[in-house]
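These notes open a run of structures that come right after.
What follows is calculated from the coordinates using simple rules that are stated; it is not laboratory data. As the structure is a prediction and not an experimental result, all values here were calculated from the model. Cβ atoms are built from the backbone, for glycine too; each structure is taken alone.
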Structure I
Amino acid sequence: MNANDATLTELATVHTGSRVENNAPNAPADASFDLVIEAAAGNTVGNSGALHPHHQRDRPDRSRPALAPQVLAQAFNPATGWELSGAGPNYEYTQTIPIAVPGGGPGGPLAGHTLQFVASLVSQGAQIVSIIQGDPFVLV
């Protein structure tokens, strides 16, 4: 990876507390699930302290409203989770975000709907921009 670049590498929905992507992350009867975001940064950027918000949101369809978007402001440094990769000079980042199922849980207003998350990372000054979309999944 270029020393002055960063990118989002994974966006997955998982059962709460898991790390394995799941097509029905709140099945069989959970009121929440987790969204896992992974990223990588070159060795100059990864420990620079530069600010970067990343934004995640659901992609709604015409039959339902969108889930509330979140903006998470952070910096490229170990204090916010950027760690030196074991395989080389780059930095890696993983964040797990708990997502409450709208309507209080299974059988709610979005049960049976297909959802999909999109996340973006934009550095201060917009010198680094990355966007990723997760696989579609179904709420139960």
Structure II
Amino acid sequence: MPSKTDLPLLLDTHCWLWLAEGTPGQMSARALGAVHSSLRGSGVWVSTISVWEIGLLAAKGRVRLSRPVDEWMPRALDYPGLHVSDLTAAIALESTRLPGLAHADPADRFLLATARVHNLAFLTKDRVLLDYGREGYVRVVSA
């Protein structure tokens, strides 16, 4: 079986933001190595939910981007080796029946469901999500 970092990676929204904004130093050297390895190999994924989440955060003034969001988004999605996972019926359904999770944040539920449905390792710094992965419900890589 491949190691967690040999699998394609799904970036949590904050990890994608750091990568796209050119501030990947927010991630550990190990995590950044996994991202670069996946970009060259099996691929790095972001979810449509992360597009939605960044749009909401920008609209509410809770995140500052290097350019207006409608300019930022196409550039951030045009990163070599980056793929977008659309929200599908299978992902929506999986988000409603995640085992062992009482997490109420819908964005996180969709992200976890995306990783599970597509067998992606999930890169995050979120302690709750890292703990969820350690329980064996999804592959996680600590950012």
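Given that helix-only ellipticity at 222 nm (-39500 (n - 2.57) for each DSSP H run of 4 or more, over all residues; to 500), derived from a single structure, equals -14000, which label among I, II identifies that structure? Walk me through the intermediate numbers first.
Numbers: I: 0; II: -14000.
Attributed to the structure labelled II.
Using the calculated result 3.5 for distance in nm of label points 7 Å out along Cα→Cβ at positions 44 and 116, pick out the matching structure from I, II.
Numbers: I: 3.5; II: 2.6.
Clearly, the read-out refers to I.
Let me ask something else. Among the shown structures I, II, from which was the value 14.2, 43 of Rg and Dmax of the Cα atoms in Å calculated?
Numbers: I: 16.0, 47; II: 14.2, 43.
The read-out was computed on structure II.
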